[in-house]
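Read through the structures below before going on.
Bear in mind these aren't lab numbers, they're just calculated from the coordinates by the rules spelled out. What you see is a predicted model; the values in this text were computed from it and never measured. Cβ atoms are built from the backbone, for glycine too; each structure is taken alone.
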Structure I
Amino acid sequence: METVAFIPVRGGSKSIPLKNIKEICGKPLVYWTVAAACKAECIDRVYVATDSAEIKSVVEQFSQKEIENGSAYFSKAEVIDRNPENASDTASTESVMLEFAEKYDFKNIVLIQATSPMLESSDIDGGFELYKMPDTDSVLSVVRQKRFLWDTDKSGYAVASNYDYKHRPRRQEFDGYLMENGAFYITAKENLTTSKNRLFGRIRAYEMSEDSALEIDEPNDFIIIEALLRKREKSICNSGERPEIKMIVTDCDGCLTDGGMYYSENGDELKKFNTKDGMALVRAHEKGIITGIITGEYRELNRRRAEKLRMDFIESGIKDKMAALKAVCDRFGIDLRNVLYIGDDINDIEPMKAAGVSACPKDAAKQVAIAADYISEVKGGYGAVRDIIEILIGI
């Protein structure tokens, strides 16, 4: 075996318990680096080393689901045990790397930090191209920072350490400095076992995007990086590289209706559904796409509408829409990334973020519009669902 990716993942994180499997954009944190490693052309095998049975189970489950959904590259991944002594708060990453090197055969190793979800397969392949250059023993990932640094001298006075403050350069003229971002390191097994270090000899630096400087160490880091991941995934969606849609899930009021509540003189409750939306959902169903409703309300007329459109399910009176979405995905054997979720209010945001593609009507809540991959030009109840299905699926 030539080149392996090695991702150490321990279960004893103190700042965020089990942070490596805490969900971010609908996936466990470790998913993002495993996916990047599996997709990298230079990687022959991906090993996730953990001391936690819970983490092992989560990684094996999502890897199996990816394979079942046709993601053949996930067959590269394997979860292996990690000695608890090398997973303590004081143990070095090198200790678990050396443990791995004693047990497995490989030529080159790419150490990947699970807390760097902004890592992409193109970064790993780019770093490996540097590694193949003559007279190169190791490669590390870095970001270029253009900040003016200061220090203090023995007298306590401030001293500029990386520029001349009397001749302050413009940002575009300032080379700045390279900062280790901790995303990945590449070296040979021979170098690792000789030096007992992830880096050895003549080292080259692979520059990554400035966003990759962020790692997840504190709870607030999840919020920041999730926004960046959503932006990246939304860019993929807008570029036409959308995942295949196998299930359409929509809220009812505000999406299939205009959100209004109508009452007759006899006190009967009425709602206005749009026939255009109905036609689009029926056609999607005929194409083999699973269709369903998840709604916070429990109304008999919602159920009757779902039956008329031959929808596959309706989940009513739901308080936790994310849990309900996961449940229906499990029931039908559909991965979240193959779901188109349509919502209009704040209780739809979490499942929208978890779904592969999300959309909302024109008049959705502002927070929902920010989370959506596509915002219809049509209001809820006026054909917005039809517009969304036609634009995103082409039915």
Structure II
Amino acid sequence: MVTIDHDAVLRARVLLLGSDWPSRAELVGAYRVLAEVSPKAYGPKLVDALLSLGYETRDPKAAVALAGEASRAARGLGAGASNRAEQLCRALDAYQAALFALGRRAEGRAVCEELAGAGRSGPLVTVLAEEGRYEEAAELDEEAARNGTTERSFWNRVRRAANLEGAGLHDAAADVFRELLDDTRRKAAEQKTALAILTWELVHFSRMREAVGDGEGAAAARREALGVLEELATTGEPHNWSCILDWWRTLFVLSGRAAEPAASPESPMPPFGTEGGWSGDVRDAFQGMLPGLEAEAAELRGAGRLPELVDVRRRIGIRAAVRDGGHPYRFEERLTPYFDEGVTLARGLSDDPVRLARALTDRSMFFAAARSFEAAHADYAEAFALLHDS
């Protein structure tokens, strides 16, 4: 039998009825007490208060404790409680993120599995991809698509294609990406999406086909991308779209996966093909490689090893895009030096048109993101000529 502290209950009620608005910590304390005596009325309020306090704290260990308590409280809500499923998912999502921020991956993965059982498979897909378990991640996405629990958006299809490609299922990945391209072409024709997005997708698809030796498919995608860029350089976008930088950033970062160490459960890497939702420990480790890459670049520069230097500087530029590529404020100012340097270095490789074409393509897609369409077309036209004349 639960012993009720009636004085504590009275103090909690007085706090909530007082004229001064209580702090989040005070609310948590009050709802803890009242949820014991009236769980149906105050259990949901306790979950919300715990999550709000967790978002406010800067102490990672406190965030784990609060999210864990919120998850337990949400699990204890009655099956008929209003918004129980939504509150449980919110609590579990906060819990897994807090666990991963501390590097507690086994516990975080278990919470993600519980989330998937509750109908939200996205976080588990992310964790599986971080650990190199691409086929399992793709299967979860396919199951969600079949069950209608996820929409066929750019984000979901790029993620699924990336995971299929990571698993070596290149034909299946191409089928998913072709479906995305068909949808984007239709929307672009109806002026329901940006032509720049279509360009980024076409360029990425050309890279996918080139990687498996489908030169004809890659050339066709590049030719179509060049045509879209020519249209953009001539007439611009039909509409002034709101910020679409995350579309560019997602595909640019994904294009660098092959140059990074292979992901494994022991050494997780970012879930390439996703814009956000990376586990905190993985994001920190990926960006934490920067000092080592800078040192490696300095050594390569000193040794005159230009091809390897071009590749390492691209990996550095991708990390800059992860950090700053989604922010329109000073977008060009922050990132232009990385792309200009890539082209300048690659021009020093007179016998390596492929690296130069890659650097020009990278800068072209960046210029398209910056809405400098004439410059984007000029760079891509040069890259196209290099690849088709070589």
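Worth pointing out:
- Look at FRET efficiency 1/(1 + (r/R0)^6) of positions 79 and 215 (r between Cβ atoms, R0 = 25 Å, to 0.05) for each of I, II: the largest one is in I.
- If volume of the Cα convex hull per residue in Å³ is computed and equals 172, the structure in I, II: II
- For distance in nm of label points 7 Å out along Cα→Cβ at positions 71 and 335 computed as 3.4, the structure of I, II it came from: II
- Identity of the structure behind 0.70 (criterion: FRET efficiency 1/(1 + (r/R0)^6) of positions 167 and 191 (r between Cβ atoms, R0 = 41 Å, to 0.05), calculated), options I, II: II
- At a computed -24000 (helix-only ellipticity at 222 nm (-39500 (n - 2.57) for each DSSP H run of 4 or more, over all residues; to 500)), which of I, II: II
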